[in-house]
Structure P
């Protein structure tokens, strides 16, 4: 089962605001990624993977699962 970006963030016990600060992006950006309105830059995909201790493919799956 593919986890959503929101579920990954919740498992890390981070708010959108806290995650944004860790990545150097706005809370609005995090919200947009989670809603599927935009896709993070590749550097942020890798930062997310490292932060969540998952393979980057997990982040890609979460991003592109939303689109289907």
Structure Q
């Protein structure tokens, strides 16, 4: 990802890709690149969620 993508932007882009696939808006020539981009976005989202979870756990631990 060239620019700093936010979690919300990544989810929106994933939703757009899914919508295109569901509505048969994707030509076979685009399919490979969309699947690759989806994989990048899913990896980014998973990493972001994991990091956020860890940060929240640390904050909660300081309260105990």
Structure R
């Protein structure tokens, strides 16, 4: 194998490596954005009060028989 072919193969390998790292960084950025959006959505919704707003009479009294 001559020097020119070896140089081209090395260059192509480096380009493929840089492309895969770029794709991985993009995927990580998208995952962070989606995670933050889910976190914001959970923080903005008041889940603990939702059942009480739908059925305000439920869960306030307990029937006990001894």
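Assorted remarks:
- Given 63, 13, 5 for semi-axes √(5λ) of the Cα gyration tensor in Å, calculated: source structure among P, Q, R: R
- If helix-only ellipticity at 222 nm (-39500 (n - 2.57) for each DSSP H run of 4 or more, over all residues; to 500) is computed and equals -29000, the structure in P, Q, R: Q
The numbers here are math on the coordinates, done by the rules we state, and not lab data. Here the structure is a predicted model, which means the values were calculated and not measured.
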